[in-house]
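Nothing in this text is a laboratory measurement; each read-out follows from the coordinates by a stated rule. From a predicted model like this one, the values you see are computed outputs, not experimental measurements. Cβ atoms are built from the backbone, for glycine too; each structure is taken alone.
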Structure I
């Protein structure tokens, strides 16, 4: 495992992190037992993973609780924990600044820790990113002074939101939607690196499309049922173009993760894992090197073929 800088006053973090949404009960995808969740966390530690991303709404609070229980006994200074605010453990959304402290206290209790390394606003409306018009960031600064968090930021999907957040707040963490099929946030990487803002890449496999296991005939009965038949056909065609750039569909998922890691601004990538085998495969992605020429081809494919499609997430 390789380790990269995240934020000030924390250890370097593993290039592959554990996205802990899958640890909770009824997470909206495939649920797992508490025993399976504990085993996944412990195996992550065995593989050298020291970065854990969670949120109050993952499994209605059980994601945080299970993560905290699994990490009990592990030296707190050896792991880095990021949690969120905005999507509550009851399944509702509440972005009111006055709810930040209560939300964080609930997370700390479930995680069984005195502080989290970072707290981010969980995919809020775009107007929340303007530090000149919101009280959120003053409250978050106070939480840093109190030692309850070390840094804050937001989870977001577009370059415009990245730019607004960096230009108007003291945010030092961003969890960004970025993968081969969604490269808009790449435009903010240079500024983030200059300003020492840690970048967590979410959805690196485009909700499973960049594993190569779906095609134009695929259908879904879970959260992915949001895609229309046309969306599915379009994505399948674009994934075939990605495979053509690589020259093979072998290890597509690992290459998709390696693509994200090819950018120096990225601190860590958090692919989903519901089994130990998936976890192992994701960890092995860090050993794959994508050549600069392939990176350029994939960027060109995005600008010439993908960007105009305006793919729904």
Structure II
């Protein structure tokens, strides 16, 4: 069977699975109702991102059960996220499952080699990344397009730079993102990723980038998530400055300001985030190995630039002043 034919079969399968899920979601009323924090105005099917998990399951069962700890962790975190989408679970229960899933992911990395003082830092970084990714999923197209660009970069690195993982795992994830984008990367989306989608694709990408860093000893590959990281981290910082509870729901991200206050179409914002990350990815691949100190300097420099952009566009009062002050 040719590679092209296999890809077409997988695309067809993922389309069928996604449409089948739409039928289930419609029947059981798994929908996203617009509210004061939403950036959309119409009722939309929630949980279309479940296709990311189903794609990894397809890989797992068709490719000799590779990466079992990772798939088990992904299964746990996907199930709890799906239940949270439809039931709203207790935060302690959800976080407990996240911790178990993260330890399984680290186990798949071969994390028994991590020192005791590094383990808590790695766990916090992974959980922070997954939750930041979830918070960034708020407008049409942003999670699907951003994730696809990251997956394409990882596929290229795996093929042309260093083989760090089974290429089919990246391929299956990428094809599921193409299918999801077909339904989500629109002015009026057919579905949203939901927590089940944003959390599962974050878990998948975190596994891949972490494995890549471990295999190459090149921390610079963390820059493959630079743009999302900048928006999430600076938003948390500004909310702390305003003395807000960072765990409360909000519309404080830069992309949300552009969508809600500036009224820029969602698709344009999503494209903008994706293009900037694409440029970063190209630079990372071209530069190759970058020292940890240099990587940290790049992150700090990018943070300063991004903060400057936000201050210029959003204004000091919005970013720094508490609503009650």
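Just a few scattered comments:
- Structure (I, II) behind the derived value 16.4 of mean count of other Cβ atoms within 10 Å over residues 82-89: II
- helix-only ellipticity at 222 nm (-39500 (n - 2.57) for each DSSP H run of 4 or more, over all residues; to 500) from the coordinates reads -23000; which among I, II: II
- Among I, II, structure where FRET efficiency 1/(1 + (r/R0)^6) of positions 146 and 290 (r between Cβ atoms, R0 = 41 Å, to 0.05) as derived comes to 1.00: II
- Entry that produces 18 once relative contact order in percent (Cα under 8 Å, 6 or more apart) is calculated, selected from I, II: I
- Ranked by Cα Rg over 2.2 N^0.38 Å, for residues 194-297 alone, structures I, II are led by II, which has the greatest value.
- Distance in nm of label points 7 Å out along Cα→Cβ at positions 74 and 98 derived as 2.0 - corresponding label from I, II: II
- Among I, II, which structure scores highest (criterion: mean projected area of the Cα convex hull in nm²): II
- When distance in nm of label points 7 Å out along Cα→Cβ at positions 106 and 130 is calculated for each of the structures I, II, the largest result comes from I.
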